[in-house]
Structure P
Amino acid sequence: MPEGDTVYATAHRLTEALAGVTLVRGELRHPRLSTVDLAGRVLLRAGSVGKHLFLRFNRELSLHCHLGMDGSWKLYDQSRRAPVNYRTRAILGTASKVALGQNLHEMALVSTSDEHRLVDHLGPDLLSADWSAVLAAEAERRLALAPSRELGLALLDQRVMAGVGNVYKAELCFLLGVSPWTPVSDVDAAAVVALARKLLLHNALRPIRNTTGDPRRGREAWVYGRRACLRCGGTVVVTRQGAGLRERVAHYCPRCQPGPGPSIG
């Protein structure tokens, strides 16, 4: 699942592969953008803001996309045939490389100077190159605004801080030693923000996400995607948290994470 670190790494790879070279192919297979041809443009760089990706071209043009639940960008050498299919929403090619944007449901072209309008509603970006004590304090303030809110739901709210998804929600709550249903008022907001930033930064350019510090295969996470807790061996509970469109999966170890549990009914 694409989270802040995945989008950050995607921007890095696209910049390394395509930046500074004129596009020979630039198709956008989206109903509102199908007539646009980006061939002849030059990618200056790609950048991420939370889970949002911006591809910044010359002449003040940016392609915005959100990877959603299953979106991705894959790179291929022009020497091999790129697997273009019905899931392909963007094709950006240079003489030597081609990038395919797959399952991109949200796409828009905007002036680079107007990018902020698409992300102004977000909280501080945990992977921002300009991260500072001021941004940390702002994330802490936003987190503490609703003290009775369940921590797991607050962590997923991109308006609080941008970049955390289901994996990091589960792992953050585990490392903090609380259940995802713990009220925000019961945790140290500064510790939550600092740990979230640390985990995402640690994994920003890693090929395999790891929150445990144990490099061995199968020991990358404490509770997310596991049947048994990596620490105590107890059963990991997999349930749902939230309601309606905000309902998300929740993984936690009742032994290692005391506190409120999921409501029943």
Structure Q
Amino acid sequence: MAELATMKPKEFRDIVRAGKFADEAAKKMLWPCQGYAQTNLAIVPEEHAFEFLLFCNRNPRPCPVLDVTDPGDPHPKLMAPEADLRTDVARYRVFKHGELIDEPTDIIKYWKNDLVCFLLGCSRTFTQALHAANISWRRYSAYRTTIPCIPAGRFHGHMVVTVRAFYNAHDAVRAVQISSRHLLMHGPPIHIGDSADIGIKDLSKPDPLFSSGTATEPPKPGEVVMSWGCGVTPETVAMESKVPLMITHSPGHMFMTDKQVEELAIL
């Protein structure tokens, strides 16, 4: 799968659409199309779309909006106009009334002409910039926190974060500087220091619903632990709000856009 790294977004989406990008590839954290932006996905019915857009606008750190489709249109005109959001994500999650009912590889059977798709920024985009700056860290997983999101209409819930431990203060400062240029990809960290302060009691025991990290040992002396808003927050919102329907990507199976990382950075 090494060729994935140099693949163009459309080529990769064709592989996904054909069902050839296995879960195992996502679990191994293989990053296709390096240099291109990936996004999170949330889909809601048109009657709830304004409230969800308002929720995202009030909570831009976990849910920065990159693109919103017209009702019934699965093609994201700004991020990848030739893509089809019904088929071009390797695995989806379907929530009904707060319950996860399915994790299909396409959502053709769930698609209706009133559905509105939201593409939300993803930290996999700014971490490519961190790698380019020769910054090293250990990635933990995604965790549900005790930080409440600002509600909007029927949408409410607690923020999910991704946690990284940086080996020294210099790398941590550089990570803050670089991620701050990527406000559309969650921006700077929302918390620095002991993750217990935001309700994460044990980094070695992530929520299995969101688990996609690699590090399991506790942070080492001198390491700087930082937490960023995470685009799977809509999943906790779906569960806590018990909205009639929300469809998301499955963690680790993001949507690949046609935009390069630096196209979406603050100049």
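What follows is calculated from the coordinates using simple rules that are stated; it is not laboratory data. As the structure is a prediction and not an experimental result, all values here were calculated from the model. Cβ atoms are built from the backbone, for glycine too; each structure is taken alone.
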- Message: On distance in nm of label points 7 Å out along Cα→Cβ at positions 148 and 164, which of the structures labelled P, Q is highest?
- Response: Q
- Could you figure out which one of P, Q the value 2.5 for distance in nm of label points 7 Å out along Cα→Cβ at positions 68 and 124 was computed from? Q
- Item | Read-out mean projected area of the Cα convex hull in nm², for residues 92-131 alone, computed value 4.8, structure in P, Q | P
- Query: Here distance in nm of label points 7 Å out along Cα→Cβ at positions 20 and 156 has been calculated and equals 4.2, so which of P, Q was it run on?
  - Reply: P
- Message: One of P, Q was used to compute P(r) over Cα pairs in 10 Å bins from 0, in percent, and the result was 7, 28, 31, 21, 11, 2. Which label is that?
- Response: P
- Can you say which of P, Q returns 16 when relative contact order in percent (Cα under 8 Å, 6 or more apart) is computed? P
